[in-house]
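FYI, it's all coordinate maths here, none of it is from the lab. Given the structure is predicted, the values throughout are model-derived calculations rather than measurements. Cβ atoms are built from the backbone, for glycine too; each structure is taken alone.
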Structure I
């Protein structure tokens, strides 16, 4: 690559590669589309090979583009680490922290981030809440500092640190016939009408493992794509479900009945996850230390820093 390639061109290119759109990149960087197109044209000339190809209405990276995208992320990572080392000498007075969380974590992640931001008001914090597939895609590309997940990925080499209990409890409408019963057997609760998250959901996997270990199959009447939809269906009398206790954070006490079922709550954790090869920034390490020092961290957190596959 010839010497007249600029950091600004790489920044624009990285944004297009990440967002998959010239328009969205221009919006994120507050640039006009002609400016973005001109800078990419100059970058393409400097590289001497096409970086993007048009597929229908979408653009995608050529092999040369993919290689440059990886190199750009490495360059910006080096610059970020340099900036963070300067920030460390300034005593965490400024810096950036980028978090990404699966949707269920939205019940607690903003509160944790808000508490941390009050301690370090000079730090620019951002939180993106999305589905599990997008979180894993971002993690594979090493785009954020930390990720909140209820189940660490098995096909990406990561460090997964338990930061908080995530118990799964059985929920029913307050007037359900089993509300108030003690130690309900699994066989009895399996006969109820069940509402479940979609296949692949970590919560659903944990529930099915629990019943499967006792040789019991449960057949959901409805599959719903969000905890909020399941909660509404429970209140409408359509059935019962099992969800993370955190899913009740915004509900009034007594709005749901927590059923006392054999084997529940299922003990799970929330994890702060990052790719095993990534060196955490000073700010991300400070945030992790803050999470582990809050008293809500799971006991297993003593083994922090151990890669889990």
Structure II
């Protein structure tokens, strides 16, 4: 029988650890704070922001949202980031993606200092990750690692096939899984849009991570018996029986794969809640580090 990995239960475990990290500071009357910059109006971004805000409130983390108009210029947004970087009460800074195309997104994210870059957006943070010395990793990529470890499917010594090479999941996840030690030590294959016959690779995998942005892409014939399948995809697909006429679907054909995989994450309720909890854990870690160093 296929194990359905409960992302919400794993997120709850991480939340408890975040609360413990923040406890010494709270006992001194201090609170962790995440500052988020939102540019323009995007219903999907606003929904994700509300989700993060709910988790932050539950964990006792202050959530500051700085809103900028959609026509804001690069200098205005960079100035906002720099102000937050200098604010000693702010432990983490996040600029909501997607950043409007008229802005210099590189300049914006690279103005986030590494010690407050809780979603690993800047080149400095990414460089540290790929050199094997990460401060923070992208929350979604790290969420995959947490799921594997906490569901007792450690990646060490296993062949992991990652579908997708984005800087949000595919590339940073490969870097994380290549790290020496119990959280990594995997053998990695990364497939992408130019890979010829990805199924040749997935059929040899111990672990498959689908982050390719195509609903139902991974089908049962691509999955070896007993493998672990982590579905990172979040796609909106038309469904007349669903509220609003649409439902969420992952990159994996859940029903077609469930009978073959040894374990699988659902959508929703899999990687999503773990990602938010990992992000808040990064904020708690930053806060805890500053409390311990006396920088508050």
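Looking just at distance in nm of label points 7 Å out along Cα→Cβ at positions 103 and 135, which of the labels I, II belongs to the structure with the highest value?
Sorting by distance in nm of label points 7 Å out along Cα→Cβ at positions 103 and 135 in descending order puts II first.
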From the coordinates of one of I, II, distance in nm of label points 7 Å out along Cα→Cβ at positions 143 and 159 came out at 2.8; that one is structure II
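Quick check for you: by distance in nm of label points 7 Å out along Cα→Cβ at positions 55 and 231, which of I, II is greatest? Please report the intermediate quantities before stating the final value.
Details: I: 3.9; II: 1.9.
When distance in nm of label points 7 Å out along Cα→Cβ at positions 55 and 231 is calculated for I, II, structure I comes out on top.
Matching task: 53, 41, 36 is the computed value of Cα extents along the principal axes in Å. Pick the structure from I, II. List each step's numbers first, then the result.
Details: I: 74, 50, 33; II: 53, 41, 36.
Attributed to the structure labelled II.
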Comparing I, II on mean count of other Cβ atoms within 10 Å over residues 215-222, the highest sits with II
Matching 61, 33, 20 (Cα extents along the principal axes in Å, for residues 79-206 alone, computed) against labels I, II points to structure I
One of I, II was used to calculate distance in nm of label points 7 Å out along Cα→Cβ at positions 23 and 223, yielding 3.2; that structure is I
